[in-house]
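Given below, in the form of structure tokens, are the structures.
Any read-out appearing in this document is the output of simple, stated calculations on the displayed coordinates, not a laboratory observation. Just so you know, these numbers come straight off a predicted model, no measurement behind them. Cβ atoms are built from the backbone, for glycine too; each structure is taken alone.
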Structure 1
Amino acid sequence: MKQIKIIKNRSDIGAGTRGSDMGVDAIEVAAINANNDYFTRFEYVELKTDNETVYYKVNALFAKRIKKVRKQCERVSGAVQKSLSEGNFTIVLSGDHSSALGTISGVKAAFPNDRIGVVWIDAHADLHSPFTTPSGNVHGMPLAAALGNDNIEYQINEVFESTQTIWKQLQNVGVDGPKLLPEDLVFFGVRDTEPTEDNIIKDFNLRNYKVEEIRYRGLENCLNEALKQLENCDHIYISFDVDSLDCDMISRGTGTPVSKGFDPNEVIAIVKQLLSSKKVVCFEITEVNPLLDTKGNRMAEAAFEVLDTVTPHIIQY
């Protein structure tokens, strides 16, 4: 039986819209309203944040608040590494997705000589760098940082040297260099990308199981293929951005909602089958923004439904 440790990371400084710093609490409220004692059952740690920096002037236009994002990723990386080194299955509840770079770095730091697989359940590819970003929001960059990519061949932005220095430091959080190989990254549900990201996906032959493909070919078939692709990985990290869910069917309670996404049962099925590989060591839920939810606390409720339903399978495997 696996021991679970929860890392609560309320940072939202990598996002373009404020409010995901309240996502962790919204998920806890969903548990309370369901009369579920989930958050009293497991050990947890709460990480310090620098959310107050949203009030400060933005100096790095193409990587907003990147210095503080790097600091937050260092905190997350350290906490994840410590938890995994203690033998825990690690659940990370985060504000915005930028700190997923910290989570991946922490997994790699805990297993520096092993291959890390990443399953990215998201509406977005998050493959931008400061050189290609259209928004400057670092929550669109964690995978580029984890892969060690600058995307120079698609550069559209003139990035200050000081920003480039911190970007390089961000890429080296946890352990120096890339944290995973492109062939060890699998997307589920990505459907809102820019042309640059489309080119990167094509260049690296990244696999993206879109919602319509999964429903047409069958979830089990697609997941068997994904696990076959990741069979040489020693450990797998799953990142679940709630904007992978269908915003029209579930809720718009996330910073960048996208239509035609998954329903919670599909995400549950994805996570459960991945857990059956016995290689998953870390699961993250991110980007719940209750300030944007027009259906009460529905997005957090959906996120908690996923978390609560898959947890027995975490313990089992």
Structure 2
Amino acid sequence: MILPPLNALRAFEAASRHLSFQQAADELHVTPSALSYQIKSLEEHLGVAVFIRGNRQVSLTREGELIRSDIAEAFRLLKQSVAQLQRDEDDTIIVVSCGPSHAAKWLAPRLYRFADDHPELELRLSATLAFTNFERDGVDVALRFGAGNYPELHVEKMFDEYLAPMVAPSLIDKNGPLKEADDLVNYTLLHDDSTSMIGPPIGWADWLHLAGAQKVNGEKGIRFSHADHVLDAAVNGAGIVLGRVVLGREDVAHNRLTMPFDLQIPTGYGSYFVCPPSSLKKSKVRKFRDWLFTELGCTAPDADQGRDGVEG
């Protein structure tokens, strides 16, 4: 079977979206008569009519409806492939996908240092909870929070994540000192439920049990689905949070929060540097990776020794 000319398919795709030859012609920067000629050539090639032509509007025939969605999808994939090729060839732009909480509390405050170190690169940060499809989304690198099992990808652990109580110093002044776990009976507990999306959550009940508290109900309080939101609530005096230590570190360093107890408990999860193995051949990816591990306070291991699809 010989496929119809690409221009004829392109004219049909635009006209089927607009249901107007004039609007489709405007989009494609051709005259309405030229667009009509392309659609007529498509109909002659197929041996069927794809539009019903009225005085002021057009509509699709049954045959036109049958091919409309597949042709639209074909053009979408074609545009996506060309865009991906252009991104791959542009070695000055790096696209990093990261969860909103990690972006807000850890990565974004440090990106000025990446910009200073690599003025030749333009970093674009995509803060989303959606699971990254590297090819479809045009993403070079992802920072993922989870168990680290990402098949067919290059995976390196950045850090394990622990939970610890954090509270605004002003709230301690208001509610009283926190010398032992049962003193928390005087505080509103703030719950970070963000880990529940990837597995059984670890929370206040677990921490209070390990701390030996007897008077505090670990199920009461205010619940949040995003780690950065609950930390911000604690900064503003809403209560005391059992928060992710790494994400709260900047707030603690700037005395917006304090950690009144030494006991920390593991979440069972960590944060990971993830990318397709082939992406490590790109200079921009290696530069970002090396900068990232330097920020973590350690020397980045040799990228060629990274483990694909295994937990770190």
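Quick check on the output: 105 is volume of the Cα convex hull per residue in Å³, for residues 150-269 alone, derived from one of 1, 2. Which one produced it? Working shown, then result.
Numbers: 1: 147; 2: 105.
Of the structures listed, the value fits 2.
Work out distance in nm of label points 7 Å out along Cα→Cβ at positions 110 and 230 for each of structures 1, 2, then name the structure with the largest result. If you can, show how the numbers build up before the last one.
Working: 1: 1.4; 2: 2.2.
Looking at the calculated values, the largest one is 2.
Can you tell which of 1, 2 yields -0.72, -0.87, -1.03 when log10 I(q)/I(0) by the Debye sum over Cα atoms at q = 0.12, 0.13, 0.14 Å⁻¹ is derived from it?
1
Given a computed value of 18.1 for mean count of other Cβ atoms within 10 Å over residues 166-173, which structure among 1, 2 does it belong to?
On the way: 1: 20.8; 2: 18.1.
Working through the options, I get structure 2.
Among 1, 2, considering only distance in nm of label points 7 Å out along Cα→Cβ at positions 78 and 118, which has the greatest calculated value?
Working: 1: 2.2; 2: 3.4.
Biggest value here belongs to 2.
If you work out mean count of other Cβ atoms within 10 Å over residues 134-141 for 1, 2, which one comes out largest? List each step's numbers first, then the result.
On the way: 1: 24.5; 2: 18.0.
Answer by largest value of mean count of other Cβ atoms within 10 Å over residues 134-141: 1.
Here FRET efficiency 1/(1 + (r/R0)^6) of positions 38 and 54 (r between Cβ atoms, R0 = 25 Å, to 0.05) was calculated and came to 0.25; which of the structures 1, 2 was it taken from?
Details: 1: 0.25; 2: 0.85.
Structure of origin is 1.
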